[in-house]
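Colleague: Given below, in the form of structure tokens, are the structures.
The numbers here are math on the coordinates, done by the rules we state, and not lab data. Please read all numbers here as calculations on a predicted model, not as lab measurements. Cβ atoms are built from the backbone, for glycine too; each structure is taken alone.
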Structure P
Amino acid sequence: MYDQGPKRLRINDTLLEAKCPASRLPGRTNGPRSSLDRWKAVLDCITQWHIDGAPADVSRIEQDLLGAFDPVQRDLCARAFRAWREHIGSDGTATFEPLWPSVTSDDGTHYLSAPMQVELTHEDGSVEHIKVKASSPTSDEERAVVTLAAEEGVDYLEILLEPGQVDALPIDPARAEAIIEELFALAEVERERTAEYRPGFHCWRCRRVSVCARYPSLAGDPPPSGTPSVTLSKSTLAHLDQCPRRVAWKSLIHVPVPGDDDFGGPARAMGIGFHAAIAAALGDDDPAGVMEAHAQGLPASERADFLGLWDTHQALGANEAAPVEVSATELSIGCTAPAPTSRGTHAVTFLGIADAAGREADGTPAVIEHRTTAARELPYLEQELYAVAGARAVGAERIAVHHHWLRAPLDEACTRRVFEPEDLTQAAEALLGAATQIASWSREDATSAAHRVGPWCEWCPYQALCIRHRG
């Protein structure tokens with residue numbers, strides 16, 4: 001029999017299947033690819049620049065290779081191209097054949113690789129292999145492959161074109177060995193194609209999310225394989241009634257941002273830490289002990305505030321009109337909305353991670369969101385998303401959505417809304433309307449979605465770029 005040799009393991013797919021075996025099932029939709037198109041165009045610019053002898057004037061290269069983009073994406077590509085010229089430069093002879101550092105399993109059945117895009121050979125004979133990245137750093141798994149497959153005398157580098165940063169790729173060899181061993185071990189695990197669904201944060205990386213049974217279609221049947229799709233978090237959806245362009249740039253155009261999307265400083269860090277702690281506490285036999293242990297790891301100046309939030313949560317359990325018996329924490333729920341466009345039907349999937357879920361004393365299913373901010377403002381369509389997705393997840397015709405405001409006075413600390421059947425119908429219609437608006441925007445043109453100027457601009461990570469291109 002013909003020996004086909006070792007089988008390539010795709011790192012991202014292997015990690016995703018370990019989280020959710022159902023991710024390997026057939027049926028996938030087509031997400032936005034603007035960021036990939038920009039990356040390819042920038043790499044073309046870099047290649048042409050070296051072929052042309054690294055001219056100082058790059059206007060012709062940019063016109064020829066970036067001219068088809070809208071002004072916003074042309075700006076992004078030009079910035080990325082400039083980052084290469086400034087941080088790598090023209091020193092050395094560049095070769096643009098793909099490079100594939102690889103490691104093979106001990107039994108020879110599988111191999112892992114980490115693609116590199118550029119080889120630079122300098123006059124002194126030194127060689128650099130460079131991985132060109134748009135804005136997200138290379139994963140530890142790919143760094144591990146590079147570390148173990150590195151050729152002697154070759155330097156392995158990564159350039160992040162946004163913000164313009166060059167780093168060495170190799171990591172500690174012992175750590176690299178452990179990472180690779182774990183990846184190969186995952187490949188040996190047998191998984192049935194009908195394996196269980198395990199929703200979670202990893203759903204964001206899955207191309208099946210819009211057809212997944214855990215995020216049911218509001219139209220009944222899931223969208224066909226190959227349907228254009230987009231996935232939005234509830235936090236991104238919350239900006240839709242303020243500025244459509246911010247939502248489009250985040251979810252469709254994938255405009256890189258300097259740092260995190262939502263600026264909040266220490267207050268946001270406190271909120272993230274508290275949410276992680278309370279999720280662990282609610283699933284433990286000694287919740288107070290878990291929270292106290294988390295608090296001990298905080299600076300003294302933050303400890304009292306942290307425990308004060310927990311005290312409010314505890315008091316709510318005893319004083320709330322309709323307390324919830326929690327059965328799950330950090331529950332990934334959502335739904336998919338079909339959206340007709342002039343280019344055919346698109347699929348828009350809304351995802352949220354509910355802080356807790358369970359049932360009230362009379363059996364009414366309930367979703368809980370903990371809020372650690374001082375402002376008591378309900379995010380746009382968040383209640384509707386939790387209600388529709390939560391009700392469909394448990395097959396209920398009635399559901400309650402609780403928002404717990406842990407910095408509010410106790411008598412104002414819970415906002416509870418019960419969705420009856422007619423309310424759920426209206427909530428689903430609101431989500432369908434939002435999906436139709438989102439699907440109407442071009443997936444290639446960053447100026448397609450309108451901008452709206454308002455107080456929210458002060459906290460928008462795209463503010464500077466948006467101001468340059470408002471027209």
Structure Q
Amino acid sequence: MQSEQQYSNLIYEYFFMRIQFGYYHCGDYLPSIDNLCREFCVSAQTVKIALQRLRAEGYIDMHNGRSTKVIFEQDPERAGQAMTRYFSRRIQGFEDLYQSTRLIIMPLMLEGFHQAGPETLDGLSRLAAGNSADDVLQFFCFLLQQIDNPLAMNLYWETSIYWGLLFLKQGGEKDLSDIPLMHEGMRSCIELARAKDWCRLYGQLRDFRQISVGNALEKLAGSISPSADEEQIPFVWRIYRDRPQVCYSLASRLLHEIYVGGFREDSYLPSYEKLSVQFGVSVSTVRRTVKTLNQLGAAQSINGKGTRIFGIGEPCRVPDLKSPSVRRNLAYFFQAFELLAYSCEAVMRDTLDAAAPGEKRKLLSQLEEAIETGNTDLTLWQCLLFMANHSRLHGVRTVYKNIYGLFLWGYPLKASLVNGPEPIPSILRFTESIVKHLRENDTEGCVNALKTVVAQRFSTAEGYLLRCGLQPEELRLTPSIRLLITDENT
């Protein structure tokens with residue numbers, strides 16, 4: 001039920017904004033429920049929840065056996081005002097997010113082409129033969145589905161919603177993009193993928209994103225001024241989109257404090273009341289969060305004493321894998337690790353190139369200290385935090401802080417295993433390699449070392465999860481909707 005509500009909220013927002021922006025006019029019909037189920041890859045109940053909310057608010061008319069009809073009359077002036085207000089409150093973040101997705105999502109799309117077989121390329125070709133701006137959304141979604149990482153799809157949806165381009169009706173004189181040129185770009189990408197010409201494909205894919213997304217964002221930036229009366233709305237990656245967002249976010253913050261923050265020298269958490277004040281949440285939220293940490297194995301509540309915590313290097317309790325929240329967040333941990341594996345090369349290179357000398361010296365000092373103290377198990381975390389804190393791009397910092405937060409959920413599982421984490425020498429060699437390259441100001445050496453160790457540890461993490469009883473399909477639990485190619489959009 002929680003997932004249905006989560007996905008229905010996103011579907012509701014999708015159609016609500018399209019009605020507000022004048023994409024749909026009074027008298028237009030929405031796609032059938034069956035087609036929406038196939039298109040968004042969700043259940044009929046999930047679609048109905050979204051449509052029932054739109055009906056209750058007076059936007060659509062919906063009856064059994066009849067097509068869903070838009071009954072809201074949005075006059076052009078109000079639609080223009082809605083669009084202007086939406087874009088003017090976000091316009092300053094568009095270019096930053098575009099550059100951020102170039103570093104994070106572009107490698108995922110290229111991997112999607114690597115994994116696409118002839119049948120998939122045929123499906124993309126049908127979109128390339130179309131004449132709608134929506135074909136671009138379908139193209140990118142279908143491509144990302146090939147890597148089967150729902151968290152990546154969620155990120156793509158959130159960036160698309162922030163830009164708002166998917167809410168606009170195109171096909172007239174004032175189009176933000178050249179629709180024929182976009183379809184030509186699709187066809188060029190597909191031809192290079194069929195030929196397995198990966199080097200040229202990357203360049204063509206980059207150009208296609210510029211034609212289909214970058215140019216539209218530039219036109220918006222040139223025609224709409226930032227709001228003078230309201231603050232800019234920054235990009236936020238809403239992973240959960242439902243009530244546990246606060247609880248799970250607090251759990252990640254507490255895990256950070258336990259492992260590398262203010263609680264790392266402590267044996268017990270502060271009281272619920274103190275945590276409530278420190279993190280600005282209710283006592284009941286703290287109580288639910290601590291229960292989750294108990295289930296995860298990172299803590300143990302003891303009557304009369306408080307909540308015992310298990311720091312880095314300490315064996316901890318075995319996670320309660322019967323808990324849906326634990327299994328769910330371990331799946332997110334796996335997906336976040338995969339996102340890191342695909343994107344860390346481009347992000348680390350960009351961060352090191354733009355970082356101030358003092359920031360790089362601080363990272364070097366941390367890693368040198370880790371070698372001296374024999375505590376190199378956190379080297380990968382330190383590199384991840386370096387990118388999350390010092391990237392020049394707000395979008396990268398936002399995404400990588402979320403990846404780091406999800407990353408923390410995997411440590412209790414590793415610490416609870418009898419065999420413990422992977423051998424220290426391999427981590428030590430990685431740390432020594434990064435230190436050497438930082439001293440030599442060798443960006444490519446750092447990037448290659450990071451990419452190699454992330455790939456190795458991702459494979460190890462997958463093995464941990466499977467050994468503990470999670471099924472391969474569970475690791476792909478979806479926190480997002482995904483668009484599929486249907487008869488109505490080809």
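Colleague: With relative contact order in percent (Cα under 8 Å, 6 or more apart) as the yardstick, tell me which of P, Q scores highest. Working shown, then result.
Modeller: Details: P: 16; Q: 21.
If we compare relative contact order in percent (Cα under 8 Å, 6 or more apart) over P, Q, the biggest value is for Q.
Colleague: If helix-only ellipticity at 222 nm (-39500 (n - 2.57) for each DSSP H run of 4 or more, over all residues; to 500) is computed to be -20500, which of P, Q is the source?
Modeller: Values: P: -11500; Q: -20500.
The read-out comes from structure Q.
Colleague: With P(r) over Cα pairs in 10 Å bins from 0, in percent, for residues 367-462 alone coming out at 14, 32, 32, 20, 2, pick the structure among P, Q it was computed from.
Modeller: Details: P: 14, 32, 32, 20, 2; Q: 14, 45, 35, 6, 0.
Answer by label: P.
Colleague: Out of P, Q, which structure matches 15.5, 52 when Rg and Dmax of the Cα atoms in Å, for residues 71-150 alone is calculated? Intermediate results must be reported in sequence, preceding the final value.
Modeller: On the way: P: 15.5, 52; Q: 17.1, 47.
Value 15.5, 52 for Rg and Dmax of the Cα atoms in Å, for residues 71-150 alone corresponds to P out of P, Q.
Colleague: Now for a different question. Quick check on the output: 17, 46, 27, 9, 0 is P(r) over Cα pairs in 10 Å bins from 0, in percent, for residues 7-94 alone, derived from one of P, Q. Which one produced it?
Modeller: Details: P: 14, 35, 19, 22, 9, 0; Q: 17, 46, 27, 9, 0.
Source structure for this number: Q.
Colleague: Can you rank P, Q by mean count of other Cβ atoms within 10 Å over residues 79-86 and just name the one with the largest value?
Modeller: Details: P: 18.5; Q: 15.4.
That would be structure P.
Colleague: Another question, then. One of P, Q was used to compute Kirkwood radius over Cα pairs in Å, and the result was 25.1. Which label is that? Can you show the working numbers first?
Modeller: Details: P: 25.1; Q: 24.4.
Corresponding structure: P.
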